[in-house]
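Please go over the structures that come below.
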Structure 1
Amino acid sequence: MKHYLNIILAIFFISISFSCNEKTVKVVEKKSNNTLSFVKTKGAKLVDDNGKELILRGTNLGNWLVPEGYMFKMEQVNAPRKIDELLYELVGPDSLQVFWKGFLNNYITHDDIKYLKSIGVNHLRLPFHYKMFTDDLYMGERNSGFKYFDRLIDWCRQEQLYVLLDMHCAPGGQTGDNIDDSYGYPYLFKSKSSQDLMVKIWVDIANRYKNEPVIIGYDLINEPIAHYFNDELDYFNHQLFLLYNRIIKEIRVVDKEHTIFLNGSNWSGNFDVFEELVDDNVVYEFHKYWFEVNQEAIQTYMDFRDKHNVPIYIGETGENTDEWVNDFRILLDKNEVNWCFWPYKKMNNLRGIMNFNQPEDYHLITEYAKSDRSTYAMVRENRPDILKVQKALNQYLENSLYKNNFVNKGYTKALNFKID
């Protein structure tokens, strides 16, 4: 009987996903003329083809192409491969593949992009995993990167929004923590094969989008080198500098137009990595969370901008109270800093622009994530009822759709975006 019910639920799961797929295909068929132009650096400014200054104001599409444990309410299971493993244990391979398909189709849709344009967002930062450009199975698919890039780019072309491509998870791991889906160490900087693969992926991306002005630039590596490895920071900084140089040179062979965004080391906060300026169309990026809002908090980056006459950009910040977000946004605007707050959408959380409800029985998943899964015996003992889990995952897919989302008005207002 249980086997029969599982089959029915799997079919229901698949029907949801296929239904969403059909909607997506219909949207993609709609075309509009693009009036966006390539964006370049001009001194400390970003300008379009007509020389008009563009100050970036945007949000990150976090959790979509790089699932994060805390956004799934799984603090202990906090990297994409660990989330995948946990869900595999809960529902098995077939239902897991269907879930990922529904998630990729539902979490970000054309409706989300239309909404973001309507409130005043002018660009989106898109975190992605390098595995989307390999034969590795990732979120139920292989080599799916251009499929989802093209889909988003088409929506953004219609709505006239720029897209910044952000390699959030690099081969070998660039950070050494959960956010890069690594194995606890930034092996990227000690692995030639990982660096070769990373360069190849960026060259392939640049070659495909070299004539696409919707792409504002290439954000090469997210938050490289966590502070845990500061005893080797001089070594890592130099290796990162060399890798940046190599990737830029390789990209410029096929794409001389697009702006390149370079993160500092130490979670993007340390600009010592920039031993010299190696390209005249580069934006220098920092991230900063959880601090007292004052001029001193960003002055290091202002000094770098003024000394070298280059643009700076805070690619991630936020995850705080409405009051804090408002105060920091005002400070950034006062200093004419390009910004992109994190994130756009989260489940059952006020610290983002968009929100959606947590499904009934979803607590079974979060409780299992906290349980002892160190042996097969413990996995079997602690695994909750599969039917309830599948129902919760089905509801998650439905709740995450834009039509079932609701705006965190305080957070959105704090960013000075429009409120309906």
Structure 2
Amino acid sequence: MTRFTGFALGTDQEEWCARLRALAAERLRPLAEKGEPGRVNRPLLAALGEEGLLGRVFTSGALELCLLRESLAYGCTEAETALALQGLGAYPVLRSGSDAQRERWLPGVRAGRTVAAFALSEPGAGSDAGALALEAVPEGGGGGPGRGKGGWRLSGEKCWISNAPEADFYTVFARTGEGPGAKGVSAFLVPADRPGLSGEPLDMLSPHPIGALAFDGVPVGPADLLGEPGRGFRVAMDTLNLFRPSVGAFAVGMARAALDATVAHTAARTAFGGVLGDLQAVAHRVAEMATRTEAARLLVYAAAEAYDADARSPQVPRRAAMAKLLATETAQYVVDHAVQLHGAAALRRGHLLEHLYREVRAPRIYEGASEVQRTIIAKELYREAREMQEAQEAQEAQEAQEVGEA
């Protein structure tokens, strides 16, 4: 696929996105409409698998993932969310799992038969992921934190977990105690049928499934680890750094759908002796909506390109945070103003904008709230400033030494 060149997509990329939008509207949306709000829609997942889109999540670069999510979101937000949740829950298995874990679970995820979930948030540790309280207690002979010869027992709670409690397995982050804060967190692959694991659904504003999980001495062993003990926070961040720009792409897809609906409506709706679009106040608002949407789209693509160029670059977290922040805040603005320009009709159940109005709120919170993204951005800016200052001082000291020796 032709790579993004900075300001425009290639012809093949545009055509692929158009096919995805058509697929979302023609095949996936009818399946979504038949689903029960708040429940995993397995027929929809199966269709995503049959179309090869779930498998593409694990082979795409960040930019291609953004194009995929943006295009699906334009035509069917439920399909986009179902795809994204599969990726979020299973990507740690792809990146950090053992060969046995990948062979056992990923084929079912790609086919849409196996439902994955990413279990990081807790009642007291949502945005502050380093404050996790779910405890992994070593058993079978001691050996210090994270060193139980017979494995661990997980005890505690998770909350706001997408696809819970219906997922077939969970990527779970728990405190094994190798160090304070994030340094003492490990990642585990926990099948849903493990004894001691239970859950309940939560009735939320958005229609996709979200639930809470309870861990009552759930047994896990070394074969369930994702990566190394005490390195679970890195597993989580590797996943989030990839998916944060694509959360922005999801938001851009919703914003573009709302914008297009608004342009069509204001170009045809008559009022005050003409069409709404002839009113300067309306035309200027639509222009602002379009400009913000385009700016968000370009920032999302730039963040994705940065990840694809070097996923370990220190600039990746800042770019990912900027992309998610701007895109999700922009989508909220665009959808809200689209509702205003449509009037009461947009508030009726079943209207596109009524649906988007409910969907658009959550992305400003999950995978790091907007406030967290601002904190990340500021932290990275000040880190870069300190490094530049230290480098300048070191150079000045070197030059002074050379002058003295001369």
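Please treat every number below as a calculation from the coordinates, not as lab data. If you're wondering where the values come from, they're calculated on a predicted model, not measured in any experiment. Cβ atoms are built from the backbone, for glycine too; each structure is taken alone.
Taking FRET efficiency 1/(1 + (r/R0)^6) of positions 65 and 153 (r between Cβ atoms, R0 = 35 Å, to 0.05) as the criterion, which structure among 1, 2 has the greatest value? Intermediate values should be presented prior to the final figure.
Numbers: 1: 1.00; 2: 0.45.
The structure with the largest value is 1.
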Looking at structures 1, 2, which one was distance in nm of label points 7 Å out along Cα→Cβ at positions 49 and 385 calculated from, given that it came out as 6.1? 1
Consider the structures 1, 2: one of them gives 1.00 for FRET efficiency 1/(1 + (r/R0)^6) of positions 97 and 225 (r between Cβ atoms, R0 = 25 Å, to 0.05) as calculated from the coordinates. Say which. 2
Among 1, 2, which structure scores highest (criterion: relative contact order in percent (Cα under 8 Å, 6 or more apart)): 1
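Going by distance in nm of label points 7 Å out along Cα→Cβ at positions 41 and 233, which of structures 1, 2 comes out largest? Could you put the intermediate results ahead of the total?
Values: 1: 2.3; 2: 3.7.
Answer by largest value of distance in nm of label points 7 Å out along Cα→Cβ at positions 41 and 233: 2.
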The value 20.2 for mean projected area of the Cα convex hull in nm², derived from one of 1, 2, belongs to structure 1
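FRET efficiency 1/(1 + (r/R0)^6) of positions 209 and 281 (r between Cβ atoms, R0 = 35 Å, to 0.05) was computed and gave 0.30; which structure, 1, 2, did it come from?
Numbers: 1: 1.00; 2: 0.30.
The correct label is 2.
Could you figure out which one of 1, 2 the value -14000 for helix-only ellipticity at 222 nm (-39500 (n - 2.57) for each DSSP H run of 4 or more, over all residues; to 500) was computed from? Write out the running numbers ahead of the final one.
On the way: 1: -14000; 2: -18000.
The value was obtained from structure 1.
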